[in-house]
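Next come the structures, one after another.
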Structure I
Amino acid sequence: MDSLNTAPPPDSSDKPPQSMNDAPWKPRKVVIVGAGAVGSTFAYALAQSGLADEIVLHDANHELVMGQVLDLAHGQAFFPSVQIREGRPSDYADARLIVVTAGAKQKPGESRLALLQRNVNIIHAIIDEIVLYQSKAVVLIVSNPVDVLTYVAHHRSGWPRGRIFGSGTVLDSARFRHLLSQHCGVDVHNVHAYILGEHGDTEFAAWSMTNIAGMPMEHFCRLCLKCDDWQAVRRQLAEEVRHSAYHIIDYKGATWFAVGVALTRIAAAVLRNQRGVLTVSSVLEGEYGLHGLSLGVPCILSRTGVDRVLQVDLPPDELDSLARSAAVLRELIEELGLPAQPQPQK
């Protein structure tokens with residue numbers, strides 16, 4: 001999660017448009033809010049992908065943004081043509097995708113709730129500006145705790161659900177696939193597996209949805225015969241996924257490479273209208289018996305954002321795990337004083 005101070009209000013040279021007719025929509029313009037390690041790594045991966053023809057970095061730290069923009073621009077001879085520049089809040093007006101990586105860092109002695117409230121204030125300020133500029137963009141929240149801040153952003157905007165969603169457990173699912181591929185000795189592209197729930201300590205492996213080469217794990221394991229105690233291996237792999245970020249943070253202080261390419265995959269689903277199935281954090285309105293919160297579940301992503309939340313037939317133990325994850329997130333939402341029910345959609 002990148003550091004960003006609340007941006008100042010627009011000045012006279014940066015007024016919102018009178019109507020959307022004043023700001024023609026650009027279908028391949030991406031605005032990244034937060035130019036730290038995560039935001040800049042995503043910009044780097046996105047530039048190399050060829051998905052966007054305009055990448056705009058916005059951050060209250062002008063010198064940081066200019067350094068990132070110049071560093072990226074000097075590599076333009078080596079990746080597809082794309083305009084990369086520093087942005088202003090007015091860039092929200094005609095963007096296709098806005099990706100928010102900005103957030104506050106914990107101060108010494110600061111409580112979890114105090115830090116969360118500061119991040120809520122940052123998200124509120126960003127969403128208020130996006131709404132002010134009458135943006136038609138899809139908004140992707142990456143800042144942590146991503147599930148809570150996704151719900152906060154949705155509630156603040158008053159938009160229909162789907163236009164605002166979080167990165168959810170897309171990265172966690174990629175870590176899960178990597179570990180399974182290493183353990184089973186199969187190329188990661190032939191492994192389909194999902195981590196669901198909170199992007200955090202209560203996330204869980206959806207083994208009922210896991211398959212290799214089209215075979216459910218139980219069938220593959222009967223062919224593989226590598227595990228003496230498959231249940232123990234399951235617990236070990238799920239635990240390793242849950243602690244992956246902690247290991248990386250212990251080694252180098254933060255994670256940014258894998259999340260940068262994960263965000264590029266999400267961006268591709270939106271910018272190319274791919275209708276890909278990804279475990280993003282979506283506001284739930286009764287799916288899985290849950291409502292008034294956001295967490296990672298399989299969703300179909302298109303140019304309009306979350307086109308559909310997939311109601312997967314999970315077994316009772318996995319439904320219980322999802323409910324436990326939801327309870328943790330609901331407690332945080334209630335601590336913030338937000339209503340348990342989503343706002344009426346406009």
Structure II
Amino acid sequence: MLKLSQVQQVHVELTTRCNARCPMCMRNYRGYDYNSGYPLCELGLKEFKHILPPERFPSIGMVNFNGNLGDFANAKDAVEIVEYLVDLGVKVSINSNGSLRSPAWWAKLARPGVTIGFALDGMEDTHSLYRQDTNWKRIIENATAYIKAGGKAIWRFVPFEHNQHQQQACKQLAQDLGFVEFENIYDGRESTPVYTRDGEFSHQIGKPFDSTIPQIRDLLTSHITWFDAKTVKVDRDITPLNLRCIHKVNREIYIAADGSVYPCCFLGFYPATMKHPGNSQLLPMVKENNALEYDLEHCMQWFEQVEESWKQESIAQGRLYTCVNTCGRTT
């Protein structure tokens with residue numbers, strides 16, 4: 001695994017707070033208000049400078065703000081942190097649902113070397129079927145203000161069955177508004193029922209479900225039970241393994257909103273406080289990895305155990321389940 005001197009970019013989650021309620025985000029369960037143990041926290045400017053002081057640059061030339069749990073615009077010091085990096089000559093990439101803050105706030109982010117991806121999954125009538133609790137018109141207003149101030153914006157579109165017919169219209173609008181790129185995000189989001197905050201069936205994403213049958217409610221209960229499990233179910237042995245580790249390929253590390261350091265966002269996807277079964281293998285490896293308490297290089301020492309796990313022939317024997325499912329391929 002990499003040493004700190006070899007790291008060229010850092011992926012940072014500034015906050016675990018988010019204004020949206022996307023049904024496939026782990027901040028909730030399919031839209032249902034459910035917290036399986038994730039903490040509400042964020043990195044302010046003071047904490048950010050402590051973890052990444054000026055002397056860490058310019059060997060680190062890129063910082064990517066994209067949260068597992070939270071949205072960049074929810075962080076109180078977001079603009080000040082970007083200004084700190086830009087003044088050091090660091091490139092900044094931001095991904096956001098763009099529905100918070102004012103147009104004037106977004107215009108402040110139009111700085112050299114900054115690119116922002118706005119999550120816009122369709123036109124006004126379809127966007128919020130997935131990006132629940134966001135406002136399409138406000139996102140367009142914020143993105144437009146950022147672009148007019150000289151900012152580079154990307155329209156990030158996740159295609160679903162309910163919005164695919166609008167893809168060309170979205171591309172045209174992106175071009176008309178001055179977005180520099182239109183990006184399709186094919187990230188494997190599957191069909192799912194969507195629930196209200198109270199756990200009642202609301203609507204569906206993808207292939208139709210029969211909302212009248214009891215199994216719709218049972219599905220919510222069964223998945224929450226799985227989510228709270230303490231151990232991962234090992235139902236397959238995978239060997240051999242071809243691994244394209246993004247930590248090593250991209251020369252990147254991930255820093256979570258509580259200051260915890262991981263090789264990548266996938267291994268840092270479920271905070272240690274969460275009950276998710278993927279933690280059962282990982283947590284025994286993690287030692288002294290909080291950069292608010294320890295030097296950043298010290299926080300990376302446990303990474304070697306991750307690579308050691310790849311030598312095992314199967315998940316049952318200790319190969320990390322998360323690595324297999326995200327960056328691993330069988331032959």
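Quick note: the coordinates plus some simple rules give every number you see, no bench work behind them. Predicted model, so just to flag it, every value in this text is computed and none were measured. Cβ atoms are built from the backbone, for glycine too; each structure is taken alone.
Some values worked out for this structure:
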{"item": "Test item: helix-only ellipticity at 222 nm (-39500 (n - 2.57) for each DSSP H run of 4 or more, over all residues; to 500) calculated as -7000, pick one of I, II", "result": "II"}
{"item": "Mean count of other Cβ atoms within 10 Å over residues 52-59 derived as 22.2 - corresponding label from I, II", "result": "I"}
{"item": "Top of I, II by mean count of other Cβ atoms within 10 Å over residues 28-35, largest first", "result": "I"}
{"item": "Highest-scoring label, criterion being Kirkwood radius over Cα pairs in Å, for residues 76-115 alone, among I, II", "result": "I"}
